[in-house]
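Take a look at the structures below.
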Structure I
């Protein structure tokens, strides 16, 4: 009897042990299985900083948070030699090239604006008089992707899921939001400078969702503009920037030294306030991140096996660069603050979606040229090209040669537009006039190359400069004569500096992949930015955007089966 009881107790203990072991095994397997990457990402997030250069990440890296840019660079695949392969870089052309997998000569967005000879009008890249504002002021609401001629990554994700996958885009600027979202986005949201709210247009919706209305009701821009923009770090730690004694550009109403009392600077008198000032401060990026995290939660992105898409553009740095210059303490402070926003966003995404289920791609809309004033103070070769003065002289020259007439329609994005109708009516050879204009423009200081439209239509020139210009040439929207400035020179007219060349500083951007099956890797191989969209499409097992001609990134292809 005693022996039987001992045997029973032993068997009982063995059964309990086995059950406990089985339970722990199931629990461990369950936890492990939740960490396994899905066969394809459940959420693709593109983060574009407008603009961002490799130099910035290198100079400020030691001061960055461990969970922001540094986490992406050290735990993801970091490509140091990614470039946009066309001249006359603007934020909108970079964003569109990234999302379409092709250059402006195919997707048609040759700049933020252009002249259309057939209609004798100046066109804005996202302007659409047939749509109306939703949730904001009338003038800021007439935007759609109607000028975009190809599909985008977001479009193909929607089509590949039979419209079940969700697609959203967010940016302070309407053009960035619209062009990154594409034609089939569930919504594109941008900041309305007048009301201080997030808005959209009737191209996407008839009214704002309730959660957006509730977010707008918080009036966060006014809260941010109550702040004083002070250095994030002690003043002595901004050693990676030029001292405040170096010449700067505009600043805030002429003020170019910390601190900046935003409440005072945003006050316009008679109880009027400039809410748009928020977009010229680092808090504009933080405000964007605030909205994005609310969107992810309320739209339930990445919560099922159907892939969703989210395009985010952090646009405030563009204005800060224009106001203070590339090597200013303000620019350094803005990027360090953005680093904290990126860290918060990554942490949020990993909690909500899981690192194994999300694919994050971070890059810049274009690189950054050094500020002319700052470089002049250091006696570097640099200067401004003033197109207004140049066009005045060009018109006088053409009047002497061809007679009194308004032969020149305008100068947009480093391109001279001639009046084709007037030239044809006068029985003048268009190509001959283009050549005369090109020869005349070469006499100006700061101009490196001049190329005519008829030369771009002809094959045979394989020089790097020619190929870069050709990649940005779209006959129906591009000009007659293209002006390339010397490296270090910038276009200036009416106080606005335009980053415009295709040389190293303007075209070179960081490209970082993170999450899902992406391994840790640092690469110095040359990557054309047209490769991003088709590579993501390959991971998702869907067609690349229909105009895409970019090559897949070989170094990432072996991640698919890991």
Structure II
């Protein structure tokens, strides 16, 4: 075993301090170093909506087997200030360890526990000794943590070299900081900590990414060539990543003046024949809804990622929520088919983004990827994505000249509801598009019969769309078939639910998790088959009103007597799911 924590075969490390101390970067770099040694990691950042001064912390869980979520307790705290110690001491497992700056005074009364170890380190002293800036105290702390658990410091140094490639002075200073922290730990506290992390000797073909990065990579692989967005937490990182790769991918990436502009630009790019996308959060999605209807009327395929955070209004701008599901399903005025899909981890963020583009173009509709802060800002190690993916552009015909016997009908009435689509500028054809109801040619009409025919044409896409989604694993099942309890959820509840299943099994209980992946069109038959008829059921959602439960009841008539609803902005933990499941039983 290469990972041994205080209470089991995983190790949880919390790095805490003030905003601006580089905690997210430190946590992700540590995760990458541990992953390079063959371990599996999952990490998430907690931060308020301020630039500097308030408390931030990053929690990283490490194991020999795949990690889907952080746990309910931590083994090791790397505290960059006293506040971190006092805020998180109750989260330490008995026998856990706190690393803190020796200049900070912490009384036993303040600590309030005698079953954990306080290990003072000269974090500030080492910085002064090497003449480094205060911000790299986090690097000294990382070195101290690696020294305590006995991990190979060279792997951490290699990650730092890659992260700061071309900046030799910064690399050298961080290497020195790591070595000093590591050396102090080995000299003063060797074998004093009941935690161990060792490289496995493997060279895993794995990467560590956030959901935002996975969505961006999925868009690149799917052939997206235009991205427009206005920054809004937690979706901003898609914009940042795509801008950073703009020259390499050939994608045009635009930061617009508003979310209204962003989606209208995406509609325009789609009309011109380009695969196009945007991403936002709830407030920005509100502004986009009129343009969403414009896309539906003009049958312009596009992809929109909705990164949820708590509302109403600004709400908790930097925390997580699942409160916008019904909004995504019903957003915008008028009736039209759409796709709403909810990835539950970074792998699904990549693959479902590719599927979303293909479905959007195949049916000339709008695909909405519903995510949330927990899944798109957390880091997870995963097998490297296969970027050679199938791209289906549907009825798009790229020709130099239109060869039809009659004039080009952009909205030609077809049995499937999907019309042949050509690029504006094609010789011999005019591609009309406006926001009004229209004829097959695209001319505005208010005729009653033509209106009904065109509405029916658009809605006919739903039948084929529903049938295709039935073959795309719209509902996934994990765990034991003859389970005592079936957990039902969507999106980021997946990670904590899968870890909860492990905990329940250790207590002798059989559990399974039914994950609804495609929510619109709702996969009624697939859901019924997955749910089965026996055992207790527990619906898990990160909102107050059980929004998935409402959708399930609407489409299947099935209600849930037992629920676990969380709406404080914090993600689910495996322990609280397991505890509620035991109550249900």
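Every read-out reported here was derived from the displayed coordinates using simple, explicitly stated rules and does not represent laboratory data. None of the values given here were measured: they were computed from a predicted structure. Cβ atoms are built from the backbone, for glycine too; each structure is taken alone.
Here is how the numbers come out for the structure above:
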quantity: Structure responsible for 12, with relative contact order in percent (Cα under 8 Å, 6 or more apart) calculated and labels I, II on offer; calculated: II
quantity: Label whose coordinates, when distance in nm of label points 7 Å out along Cα→Cβ at positions 75 and 347 is calculated, return 1.2 (choices I, II); calculated: I
quantity: When mean projected area of the Cα convex hull in nm² is computed for each of I, II, the largest belongs to; calculated: I
quantity: Computed 5.6 for distance in nm of label points 7 Å out along Cα→Cβ at positions 51 and 427 - originating structure among I, II; calculated: II
quantity: Mean count of other Cβ atoms within 10 Å over residues 371-378 - highest-scoring structure of I, II; calculated: II
